[in-house]
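The next part holds the structures, each set out as structure tokens.
No lab work stands behind these numbers, since they all come straight from the coordinates. Since we're looking at a predicted model, the values are computed, not measured. Cβ atoms are built from the backbone, for glycine too; each structure is taken alone.
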Structure P
């Protein structure tokens, strides 16, 4: 298979692919076709090299160390925070809290913000397209506080019904938590409009940017969201590192999420006081290498540019949508007016797990199951879907390979 540009002038997908060493491997004797990017993206060589370089040249614990290695590691760690803040256009670096992943960021807000704001009879509002990570923490909070979890519905295309969302906002609503982009449907929500709707009612908003952040520019100041979470391993960075942005006044008012080292200002047996932002929320030894290498991954993304990446991925999505729609017995799940890089589908007569197994024999990696979005599956009346998800290094040729593999699936189950 020879990678070809997907019709986007100025975007050299072959050059991009050369930066990702895993794409040169074979699976079951065939070239790897990696279409599972919504689960995690592959890593460019410069990120892999940065992991090795950190451990071979500057491994030391950060903050409070006076020796050179600690100072070098601390500067690299805080330098990564500056890169992340710039990437999301956060007003100040200390509004970026490093977490293990987006899930931890949501749980941090549910615990530290939610417990101080949500009382019996109050409500938390989410949407019907949320990942479990943006459902379960709010369920736990509501159960603990005697509050109610409300759910804004979606239509048959997978679009959020904004009028219904607005009608669910009330004086009892203490937070709106909604995904920027659905991992199961690809729907890109009109989050700037959603934030304005919520703020007119005085309701703060958390946006889950796990899927959106590696496909499109995110400007937290323009969005005016109160919290934004993202995860590093989808931003072409390492696993185990995530990002929480919060408005400064909210973060300042929130109590710590975890207790331990580095999040304190002073400790006695009688009383402890807390460190300044963001360290108040970063107890214990952090994922130093993960943060540093997330910064390197951001450097890589910006060297290519989110605008050309987005244009390339839109071309692939349009191409893939047309190709899969033309297949007899294949039905797309999620056809929102504004969506990105996700093709979820079912094949008549075949369980999605069987679909995934058969295409894997052709060296093609897709995801099958409920995608940690079981309410979405219930909404569309399916137990699961197969999901092909796209990234900057994918090609039209790879979509053609998926289509050929699905024709084999139809030959087996048709």
Structure Q
């Protein structure tokens, strides 16, 4: 049944009441933008990360950030109120701690909480009275209570009186300037009502609106639902693209037409697969948890199986495109265009391009790639590869378009050469640079 979308609540004092010292644990794609967004809104920001290489990269500016955050980072590196360290003792000097460490899955799609467990253990060891601790890393329902609330209580600290604990899932969309933190509502669920209120004051410095739920578990499941919804719609979009191919129709045209309906339809474009830190991973946290309770979720399970199989479909279509001209993948020279998981970023985590490259190589193809944002990759099968700096279209039997980066000040992406390839397989469904182009 349709329902009205609830309004997030404005936070009292939001944008005016400056925070005391805040520590960010984990300075990856979430932690670093979070730290930069607090510039001027906290008396001191301390970024804590166990990787010395990551800290050096941040100090040198050699990190993947939006243009706005690059400006913020340049200013922050000369600001005495902004400090980077690998010393977890710095947490004892902070009024609030925000945990932003990765929560991947392993090769069997089992949640890997190693980094999160270590981070939370460190936070618990250095927690002090009056401190607000906020977990943002995506995980299964109950993680905040298991890794923070219960260990803090075991230390003798009363949650809701001595320390304040909450979960507030991150909602950062890397590479998308239309979805900035300030304009994106955040969900907050505290272990107690006071925990929620205190956490909301901190998160309220990152966004103009906060939506409170009754528990950390509700907030944790909210994030899983968001990304499972996205996973299901992406799996459907890819399947529908195959349907359109069978019927000789353009899936983009059909999707755009369906999207003219002002209610009941949320359009998603098909592609070569699903990558990144969230959608290919997060649903498995719920599936893993529910398997332990013998609770089947056939729709979610099928969607994730479909997502996992999509790169193989791209490889299959590559062989079909070559076969049309009497060629095979064996010994064919194939170049994959773009290997990051989405346009405009250099992140290759869970990128479909990696199994696509391995799949093409297993079929005997001589595979290379071109990506101006990703100079080096290692595929799941262990291949170490370097980007072809200036490819010429006539050097290849087939170009497989995985992602097309926009041209920016930091990226000189030029895709004009693709049209010179004798065969082009467009897995993005959006390349219009040549008439001799097939889609997946």
Which entry (P, Q) yields the derived value 2.0 for distance in nm of label points 7 Å out along Cα→Cβ at positions 104 and 352: Q
With Cα extents along the principal axes in Å, for residues 72-143 alone derived as 44, 33, 19, matching label from P, Q: Q
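Where does the value 15.2 come from, among P, Q, when mean count of other Cβ atoms within 10 Å over residues 160-167 is the thing being computed?
Checking each candidate, the match is P.
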Quick check on the output: 73, 52, 38 is Cα extents along the principal axes in Å, derived from one of P, Q. Which one produced it? Q
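Comparing P, Q, where is distance in nm of label points 7 Å out along Cα→Cβ at positions 88 and 392 highest? If you can, show how the numbers build up before the last one.
On the way: P: 1.9; Q: 5.5.
If we compare distance in nm of label points 7 Å out along Cα→Cβ at positions 88 and 392 over P, Q, the biggest value is for Q.
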Distance in nm of label points 7 Å out along Cα→Cβ at positions 288 and 312 from the coordinates reads 2.3; which among P, Q: Q
Test item: mean projected area of the Cα convex hull in nm², for residues 40-271 alone calculated as 15.4, pick one of P, Q: Q
If relative contact order in percent (Cα under 8 Å, 6 or more apart) is computed to be 11, which of P, Q is the source? Q
